[in-house]
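A short reminder: the numbers here are calculations on the coordinates, not readings from a lab. Small disclaimer: the values here were computed from a predicted structure and weren't measured. Cβ atoms are built from the backbone, for glycine too; each structure is taken alone.
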Structure 1
Amino acid sequence: MSLTSDDVKKVARLARLAMTETEIQAAHAQMTGIFGLIEDMQAINTDGIEPMSHAQDLAQRLREDAVTETDQRELFQSVAPQVEKGLYLVPQVIE
């Protein structure tokens with residue numbers, strides 16, 4: 001993809017960035033490099049390669065799903081200013 005300085009100026013304006021001409025030229029060079037890298041990556045044949053979520057084939061160790069705490073809802077709600085049917089009542093903040 002060919003990128004011009006006008007394109008960089010347009011992106012800067014849309015992003016509400018005030019850029020000097022030197023900064024525009026630097027951003028142009030960086031963005032051109034990024035687009036070149038993307039083109040190189042798109043040129044690689046990835047047929048038959050399965051997508052993966054991590055670079056290494058790892059399995060997450062999972063703990064047993066067991067209750068470790070006692071139910072203290074009544075104790076916690078006993079100090080609440082307002083409770084109804086097991087729910088905390090709070091003042092309305094949005095109309």
Structure 2
Amino acid sequence: MKIKVLTMGTLYMITNQFETEIEFNHIPKVIDVINYMIKMYPKIKDQIINQGKLIDNVSILLNGREYRYLSDGINTPLKDGDIVAIVPPAGGGLIFN
């Protein structure tokens with residue numbers, strides 16, 4: 001089963017890629033994707049987790065729907081071809097002179 005993961009903002013700077021494809025041998029849940037990405041890119045954890053919980057303003061989208069609005073939330077099972085987007089909080093910016 002293949003799942004596509006999109007990493008945006010500061011996460012893109014950590015992974016150096018916008019899109020990652022993960023293959024699972026079981027039916028994964030949204031949380032499995034998050035854990036996989038943290039295992040592959042440990043610096044992601046500081047961007048999306050604080051005190052063992054997802055930061056409130058982190059958006060995790062499954063096929064464009066925020067995980068908080070899914071029936072099983074972060075434990076929603078995924079299907080082959082699903083797209084999970086991880087969007088960290090946005091803030092600040094760059095000033096170009």
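Structure notes:
- When distance in nm of label points 7 Å out along Cα→Cβ at positions 52 and 76 is computed across structures 1, 2, the figure 2.6 traces back to 2.
- Computed -6000 for helix-only ellipticity at 222 nm (-39500 (n - 2.57) for each DSSP H run of 4 or more, over all residues; to 500) - originating structure among 1, 2: 2
- Read-out Kirkwood radius over Cα pairs in Å, computed value 20.9, structure in 1, 2: 1
- When distance in nm of label points 7 Å out along Cα→Cβ at positions 44 and 68 is computed for each of 1, 2, the largest belongs to: 1
- Here FRET efficiency 1/(1 + (r/R0)^6) of positions 28 and 60 (r between Cβ atoms, R0 = 30 Å, to 0.05) is compared for structures 1, 2. The highest value is that of 2.
- At a computed 40 (relative contact order in percent (Cα under 8 Å, 6 or more apart)), which of 1, 2: 2
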